[in-house]
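Participant: Please find the structures below.
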Structure 1
Amino acid sequence: MPRIPVTRSISIDSDELTESFVRSTGAGGQHVNTTDSAVQLRFDVANSPSLPEAVKHRLAVIAGRRMTADGVLILRSEGSRSQLLNRQEALDRLVELIREATIVPKARKATRPGKAAKARRVDAKKARSSVKAGRGKVRLD
């Protein structure tokens with residue numbers, strides 16, 4: 001079967017994907033009650049030979065509740081009345097999720113505030129304190 005390109009170095013074999021078709025929910029009249037136009041796309045991330053381990057871990061975090069405990073990513077598409085368009089939308093969303101997972105997050109470098117930033121913070125606190133102090137009851141001495 002053909003391979004689905006995700007990035008320059010990653011492509012998924014279409015045999016790794018499983019599609020099932022179900023009836024769409026919501027309004028749509030008689031047509032929606034007779035056709036299975038909604039698509040449920042399943043991709044076994046945990047057992048996929050196409051993805052590196054690091055990408056699998058980031059994809060699990062990004063996918064959230066769409067990933068089962070067994071490591072299967074489930075995407076459902078029912079936005080269109082056409083089964084073909086729903087299939088394409090689900091596939092596009094899968095490719096976009098995997099592309100997002102290929103981006104390695106930048107490591108945060110720990111820094112400390114400088115002297116000027118500390119001074120500004122203290123000055124702002126003093127100014128705020130004087131504003132609040134001025135809100136007290138007026139005393140006649």
Structure 2
Amino acid sequence: MTSSSLSRPVITFGTFDLFHIGHLNILRRARLLGDRLVVGVSTDALNHRKKGFHPVFAEEERMSIVGSLRYVDEVFREESLEQKADYIRRYNARVLVMGDDWAGRFDQFRELCEVVYLPRTDGISTTDIKQGIASPTIQPPRPGTSA
């Protein structure tokens with residue numbers, strides 16, 4: 001499928017491990033910035049190189065989860081951090097969206113497209129979820145739930 005000159009594809013990248021509401025929020029808001037959302041899901045190998053460990057869920061599973069969302073038009077494997085400009089060009093992206101924890105780190109792509117840093121969802125992160133699972137504490141039930 002060929003993009004028309006009037007289209008406004010948006011691209012974003014992430015690991016999307018232990019998919020949570022923060023992931024959903026950023027993808028939903030990214031999609032509102034254009035008429036097509038393309039998502040690069042970091043490969044297991046890329047995650048191991050940059051973080052020193054593999055994600056909980058394999059890349060095929062993470063790609064399937066992200067690709068099944070109504071906000072997402074296409075997913076692809078992000079195999080290298082150094083190829084972001086190539087990915088932007090390949091998908092004819094007009095907007096690059098990243099979380100604001102990356103603010104300023106992708107400004108070099110402003111010559112290729114608009115760069116937008118969206119605020120993260122307060123109080124939620126994959127790292128915090130993993131830490132909570134690793135060292136659970138007993139918490140009272142939340143209001144409206146039964147024990």
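Laboratory data are not the source of any read-out in this text; all were calculated from the coordinates shown. The shown structure was predicted, so the numbers you read here are calculated from the model rather than taken from an experiment. Cβ atoms are built from the backbone, for glycine too; each structure is taken alone.
Participant: Can you spot which of 1, 2 the value 0.60 was calculated from, given it is FRET efficiency 1/(1 + (r/R0)^6) of positions 19 and 83 (r between Cβ atoms, R0 = 25 Å, to 0.05)?
Facilitator: Going through each structure in turn, the value belongs to 2.
Participant: Hey, helix-only ellipticity at 222 nm (-39500 (n - 2.57) for each DSSP H run of 4 or more, over all residues; to 500) derived from one of 1, 2 reads -12000; which structure?
Facilitator: Structure 1 accounts for this read-out.
Participant: Comparing Rg/Rh (Cα atoms, Kirkwood Rh) across structures 1, 2, which is largest?
Facilitator: When Rg/Rh (Cα atoms, Kirkwood Rh) is computed for each of 1, 2, structure 1 gives the biggest number.
Participant: If relative contact order in percent (Cα under 8 Å, 6 or more apart) is calculated from each of 1, 2, which structure is the one that comes out at 26?
Facilitator: The read-out was computed on structure 2.
Participant: Could I ask something else about it? If we compute FRET efficiency 1/(1 + (r/R0)^6) of positions 91 and 115 (r between Cβ atoms, R0 = 41 Å, to 0.05) for structures 1, 2, which one ends up with the highest value?
Facilitator: Going through 1, 2 one by one, FRET efficiency 1/(1 + (r/R0)^6) of positions 91 and 115 (r between Cβ atoms, R0 = 41 Å, to 0.05) is largest in 2.
Participant: For structures 1, 2, calculate distance in nm of label points 7 Å out along Cα→Cβ at positions 51 and 123 and state which one comes out highest.
Facilitator: When distance in nm of label points 7 Å out along Cα→Cβ at positions 51 and 123 is calculated for 1, 2, structure 1 comes out on top.
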